[in-house]
Structure P
């Protein structure tokens, strides 16, 4: 009876034509289409493109050949040929391989009465289909039950300025939106997946999904596309090596030593780092694999042993690591806080130096740091198991006891379980019993004595463990109390610091307030004085005198009666240039009295004699508002000047001419 759940119903038998080679660009085949035990159509000469059309049109479930390497000369070529030509991937059956043994096709078909002599290509194709339908042969497992979906930019932006950056950002946002769209579709379809991204700015350069279903399960959910700006590629994940499974059996995982338990560090990403340690902390494997799906990784781990701890180096752990630990029914470990790059480098370098090996990249380093951190977390209890087992002197599988401890059992209980299940007392007793007790009766007494001693030791260990647990709990309580006291003291110190800070701020504010009050008093006094003087100005008892060089007052209809020249004006202009400007300004019919303070008068000296203006001292009692002085005319003291002698006048004129000559020469030199 044929099991239709295992044996395909729609089969296309194939046989390569004589003179055609699988290495050729377009090999040709004879084909026979079988549906439900009946050959419904035969094809004398078809190409792979035509075969793909027949498969699609007739919903063919499997291709049957006497040698799968008629499709391509090697495993890579077979996988590429199938991926390239078939959108819906059929099963591939090699009819001449039965439970690992190869048989000539003529032998099989003759034994089953399907042929009498060597068959031709078309008859061979028909026989292949019939053999596959009868469950004879092995299925070639070429692809994993995984499919890779890659979303990336259609092209890379060329050189340019702002436009290039803007276009690049638009492409990255397109990739991000497409990634979110595919995630939503996979979630709605209930398909398990992992996704790895390469970030760039606000968007993504690329996103790669590993969906844990075969390629045909994604039809109608995610479609491939190749656009100018965005492309989506979908391809099945090829196995590392083609595996042949008899048609009437199921594939099974290749498993390593059954009693070897593993601590596995995983650093997932586009390139996934993997580090495997045994329970003694010894390295077994350190590798990096690109686009590693969880199914592939699980198969790899099972080839080394039984994973009991899956470790990550970050907190919280990545979704990939959590799903992997759940899938393998292993304990998930991750640190209390994410390890820094420096910590991972230090952990890995010390470990690698001890074993004389090296990590090829940062992925291996991070995976190793996660595995070593997990081992360091549990090694105290694991070492305790070994010490207790040595002290008891019983022959047990220590790793099995360690496994029980990792599953939550105490060291004593773990050893008790393993001893009851595994220990062989007879060899131990024979080796340790005195010769004179070799009789059967004495042998039983000695065995009983050892059993009682063993039980007593285990009971004592159990009591000690309880005591240790009580002390550990007490220690934790004391630590918690200490933390609370430290925290309370820190709060108190914080309050004291804040109080001191506020007191200092208050003192500064009071000082600032006092300064402002003094300034306000001065301003009020100043405004009061201004008010008094303005009343005097309005009543004619005081006058406004602008400070030089308010020359604009000379251009108006009202001429100033007084003009102030103080020390600052002399410093800004210089004595000689100032006298020149005053002489030019006061020429003509302008009558003005220059008011000078004593310092300005001392700096200008006899140069004032050349000015056609009255000279007076600035009264000590005055008010300044910007460049305006308010003075009392009655307090202005004119300077009396005696008439110069003839000799002084001649000397002054000569000095003035020489000064003007020097100035003219200097101007001429600067222009030239």
Structure Q
């Protein structure tokens, strides 16, 4: 039987295990990426391994998240990342060079390569045919040191694309359609592979928009074939040698197939406050809009912003709307400037934001109270914009521009009759402006040895986890519902500058659940820790969805949380919990969730024995006087990590299985 693209790449990189769905495998990692919000911790942990120069083919450190510098924290991080990159043989993309996923797609990603990134939207690289996976920073640090990346061998969902996109319908509408089918939960353990006649009609940036938002579905990654469109893109980026053709065999079999006829798609939106709350634009048309932004790693490519410029040429943004763009890379911004498109965008009344993540993570451009905000981003979790009770809609650039011109949510297909605007055809350039002056290359070893690593006082080396005890006694610190995101656990926005200082950042764990005048989650957790009691988090379905931020495990660990008990836990967050020695337990009977309350005292009599070899764990609710069973869905390696008090200790004890690659 023929192979899928996924299995071709996995088999060529396999270093441990067998390609049997659901079984743990270890794969060699060719490339890594980190960004500043997760990278500082990743490099601090990497240093603690004593691994020296990185062992990957290529590793890149990007600065694209914490760009605003109110106080010394962010610049301290930037200087540390710049100098540690020089010390360890890592490329460094300076502040202002662009968003990691957009820049990596343009300058580094390769068909057939494995890429591991400390950001959940790393699968953007699947648009060029990379097997690109998001993970916690500690997993990325291990990969930089030459270690394998471990995961369960995935099932492969084939998404067959047929037909052709109609005018005013975009790649964003394709992935929103799929989100409406798959939703944001229940897809752990799957990878998505796109195939079908319509694939060849999508550019690499369009494909990247689609693979980017696979993260919102909870799949491990998404990937497109490498074909003539891939070759054209790499040639335009002056990297023709990076191209290689890659496709599934004609007789490849998928574990499930979903077909989407692009000819039948209409403009869609993800309505507040979840990426899977999908409605057609016709259903919500007429809603007054006060703020619109085009950008993020999902929709900030040259094609997206040329579309923006062509539609806006000679037009004016509605006076009730604040409208902004954020180009995804310095290259995109420079090309817009050179070809005159930037002037058209500015003349229409747009604000030009930095080539960075910015509003997507709540760093600036937050909407007013009660105001509807349209964004071409990938997430609209409640409060993520920086405004409590926000009303954020995720839409395509075409829908965003149409709505910016009218002041209300508008189907872009109506622009012709409303304003006489005809659909502009946007062709990819044969050659991109390539200027890598803001990417610092690795130094020769002799020069690297002389580099002094700069660690400002706001950078604190994270402490390791304490070993688990055989008998765990603890208290439920919080009982949360379904779809708790890492944004709920660790707030982004203005708090992100604290990420290099765990003791400070830990003070805002579950900040959105804290009530004025009452002890915070952090205060209650530390009180338990002082009494030698474990903190326990109870949650519903899909706990830990969203960002890869390992601080959502690292900070609770610092506060003394030792167990997360949930109906289900998302892949990256579950791995992060294990890496920092927090035991992930799932309810064997979901009905037991309803019997537990905040403040209940729970006891696990034989925790160590259960971790060593059992799939079940018995838990006693001493407060409510009943016993129930939890499930330990752990591989043998994950059990050993927990017994070693976390991945860092486990890695130090165990020889790293991968050898350096040239």
Structure R
């Protein structure tokens, strides 16, 4: 039965909390009715968003090393164009627009981490060949694997674990879609906070009126501690980051921040101290001349990668029943047992059928095998080994990527990709593949896996948004493939054009190359691994693995803790600020109804801050794309002044946030 009426209420009261025994979550769009979802309007707008944001995100990522999250600005645009066109029953269609369009950011994140590394290595090894089809197929096949491997876990993450994960990005996206549909006072709150958050971000990151973070180096004692003992505290002032902390809540924010403090306040200074002791009176402490940031990148971050790998392994073991259920479903899907008809399955719980998933997976794997053989030009045996590596790592780490997004909204694909590069390098060397061909093969493998995990993490956000609102999962799943296809083609074309126009390595032909920081790091890692007698300090990864295991034994989320260890300090510390604000706002009144109203208003303001910061981030990237640099650089020769100004600006926006949340009224 079709219902084309517009929903008049927001999310149910139990949308963000755990359900009581016997309690069911009822989405906004009733499962008993069908609503316009996949229409010419929603598909065309979704594809347009995929093209535009793929190009913008690819340029931004290669130029400044930052890939903005596309889902939120696309949601804002979807709501805006639907309102402008006076579309009826636009909510479900906007979910499809967002889901198709958001393929852009996740495909870009997967591609730019590895593929430009081929161009970087080609400058040194001319025999390495790079073309559009390598970029396109590695993105397309990796993205397709990410979708297919995630679908069997949809029900577990979005339904069975309802209320147990905060899903900060999905929360912000859902609030935008629903508020835009409802309009009224809540829309005004979202727009106001979006403008404030967006202008703050633009003034900071694009115009450079103040620094994007502040550190303890702004005071003399802080500078001394940093230089002498490698102790430094850093905090990003972005409203986007602390708003994530508000949505994540105090529990996970605290775990993540403590993990980060272990890296920066224990491991970094500890390595420096050990270096001094080992050097002795006449020796040289190699860490003395390094900054805390350099020690973190070179020695502590690998510990974080080991911690993420162990957390992922623990998660896989703990999710073994879910994985087992997926396999049982697969066997049941191709067996002759009694199957539920589509009418017996609730509309909001319909997924692609398991036989279809298995068939599509087989097709993707076969195409991937021939791509490795012909596109990378390696033997059939080596292609088989590479294929096995890709499939096993992608499938196992799919749940890790989904968990990370569900907890903190950040997908540690760089860490998992780096681990993939290391593992695949040793596997390929064992298969007799080394040198330039081995380097290219490992980077292609890393690119496929990175894209698969990036897409899987991003897609779980789309599916959670659909679950809260009440759309049909199978429709999101089917049309996500089209978004991945178009985004892969766009990213492939953009990287190919930018490589020709700017390059990624400084040469006489490319005097102003794009920095492509992640790809440069991956190329630097892979090159020595493919040389005879490659050395890897495995003990750093082992130490991280043990830390993660001990944290798990204490009953603490090992993945949240490991994410804290791996992600830079300045991006973690604002989370605890947002988490603490959430905690105190919840206890700001003895009247439970008032406290809940304030929490909800805070959720809306946070969503606005995130949306505004993301949207103005896109604006900044587009200005750079067209050769307009809005930077004023007031503090070019006074970095301390820039950080003091950042601290003051941060305090003001926190005061505004708390003040605005306390204006909430009980309706």
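FYI, it's all coordinate maths here, none of it is from the lab. This is a predicted model, so every value here is computed, not measured. Cβ atoms are built from the backbone, for glycine too; each structure is taken alone.
So the values come out like this:
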read-out	value
Test item: helix-only ellipticity at 222 nm (-39500 (n - 2.57) for each DSSP H run of 4 or more, over all residues; to 500) calculated as -16000, pick one of P, Q, R	P
Read-out relative contact order in percent (Cα under 8 Å, 6 or more apart), computed value 15, structure in P, Q, R	Q
Origin of the value 51.0, 160, where Rg and Dmax of the Cα atoms in Å was derived from one of P, Q, R	P
Distance in nm of label points 7 Å out along Cα→Cβ at positions 86 and 198 - structure with the largest value, from P, Q, R	Q
